[in-house]
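So, here come the structures, one by one.
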Structure I
Amino acid sequence: MNFAAPGKPMTQAPERAASERSAVLPDFLKPRTGHATPFRVAVILVPGFALMSFASVIEPIRGANRLSRRDLYRWQLFAPEGGMVESNSGITVAAAPVAELDQDGFDIVVVCAASHAEQRRYRNVEDLLRRLARRNVALAAVSTGSFVLARAGLLADRRCTVHWDYADSFAEAFPDIQLCNDLFVVDGSILTCAGATAALDMMLQLIGAHYGQELARQISGQFLHGGIRAAADDQRRMLLGMGVTNSVVQKAVSLMEAAIEEPLALGDLTRKTGVSQRQLERLCKRYLGATPAQYYVQLRLERARRMLRQTDLSVAEVAIACGFVSLSHFAKVYRRHFGCSPREDRKAG
């Protein structure tokens, strides 16, 4: 899957197929010619933004300009208050205040965030995004930028994604929004992205939609990126794929992740994966370094830690949401795993 419209038969003549795809694509994804005016990108840097996500947005379009030797893209940086904006690594970037963003001057506005955006509100940014949406300006969110769009009321009745590390807190904060695990999602004129290298794939797909896949592949090659991933590629499958190639273990982990609040019994896991308990334990020890039960508890505790740090839920509510029926047992297991109590960890985070 890429940005092209789904469901079109492959037997159509190329000219007709391209014309029909263009007719249903949002304006910001339609093909462009080399003589078109530059595609204008505004990037709103939320304090605590991730440098990797930011670079993954800007560097591909810079590469498009360099390789084509044309001014295909232009960009400008903004921030809630302007000035020097600090990233989550402490490196600062200069940006203009969002109050100076020309609402008619850009083809897409990208909200780039990471740390803190799940808890802090930037009402001037939210107000601006609502005004831009009313003008049908394309909007994008990278990493926790999806929280900003959601708080602005712009993700209602839409599919969206967010970095997997914040998926639990996003689902708790916005239970009525359809969250998925895709690398990036296009829903009308709204584009959401998981962040980090997923933003690189997103921008390469955008460039491919504008000027063809050959230019996108050349840029990908310049960054030693390899194949450009599709929007619908699953974040967690990519994560598992970095070190776990066994399909049984991958399925077992997916089943565990889907049943955190009401954990599956070991017998249910073996039945659903189609292997014996002994074989599942052997495979998990080989690929995960832990038994299924141990890894399952680890998953639940990691989710608990994210929820403690990213939401305002009480410790008891977090314990229940992560499948612990006893608060004392939760606190004991948590301390054993992380070396501190849930309340201490929340204060430290």
Structure II
Amino acid sequence: MFYFVIYSTLAIVLSIFFKKSFFLPNHTGDDHQLFSNQNNIPLVGGIYLIIPIIFMNYQNLYYSILIVFIFLLGLFSDLKILSSAKKRFIFQIIIVLLSVFFLDLEILSSKLIFFDNFLKNHVFNIFFTSFCLLILINGSNFIDGLNGLLLFNMALIITILLKLNLVNEFFINKDLLFYFIIFILILLILNLFNLLMLGDAGAYTLSFFVGFLIIKCHNFNPNISPYFFITLLWYPCFENLFSIIRKIKSKFSPLTPDNNHLHHLIFTNLKHKIHKNKLVTNNISSFFISFANLFIILVGSINPYNSVYQLKIIIFSILIYSLLYLILKKKI
């Protein structure tokens, strides 16, 4: 508890100092970064997150090294040392493949017999699990376009996993995970007041950790429907998949960032209606999406064992997302 208070206080003080000193500012001129109210918000969220994330499983050397790798990849992106989206994606693939292999991450079941036969093949399982992690990491980076959106969703997911007692002490200390949730909420408040942003380093590191946590919970709780874990992650993952399909259909590279994601459309429509500054509109948009996803995940957590129940929730969520997207897109 003492170390948690000290570390949290340090994060708050440093965030204020970094903002005043223009340390690692967010603005790079990219269109997809223009939804904040200011252009000197420090991209330091990942710097704060990496230490507690490593500490929760520091006994595993491979885990610590791979967390550092994914953090550095995001940091180099934030610093514009690695500005090529294609090169970043290649490095993501390499790091994720190594993670799946060395951390023994695997998706054990889909509850579909024909697909489970493929999952029994070790090589196929490695590539499929890696694909799922890559979708999560990049989808999480997409939704980080609004203040607090990624932080709230990740805190919510971890909270549900703890509440349902799905986290095994074998791979993560539950007490440390509880304090980590509180720390995420502290960062969320700082994010809402534009005192920090996660940046690519923070989005990559946090989503990688949550993906690791989800897969381990899936492995240690085979009685839980795998579709429940999809329900937990449906929003960032579908955001990414929807974006890929949309860009390919429009003959754009899926790796090219744009402002046509659902959260961007919600922000733009609200900005036209309420005529508030970017920070207020940003936070309202984030609250709207977070509340909707909170409802979906809470409903899903009522019956995490029933795959049919979970599939209904996932399909309903996707339909609402698609319908809302089409409506808002026509209004712009």
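Rule-based calculations on the coordinates, nothing more; no lab input. Since we're looking at a predicted model, the values are computed, not measured. Cβ atoms are built from the backbone, for glycine too; each structure is taken alone.
Here is how the numbers come out for the structure above:
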| read-out | value |
| --- | --- |
| For helix-only ellipticity at 222 nm (-39500 (n - 2.57) for each DSSP H run of 4 or more, over all residues; to 500) computed as -24000, the structure of I, II it came from | II |
| Answer label among I, II for the case where mean count of other Cβ atoms within 10 Å over residues 58-65, calculated from the coordinates, equals 13.4 | II |
| If distance in nm of label points 7 Å out along Cα→Cβ at positions 250 and 274 is computed and equals 1.4, the structure in I, II | I |
| Value 5, 26, 37, 25, 7, 0, calculated as P(r) over Cα pairs in 10 Å bins from 0, in percent, assigned to which of I, II | II |
| Relative contact order in percent (Cα under 8 Å, 6 or more apart) - structure with the largest value, from I, II | II |
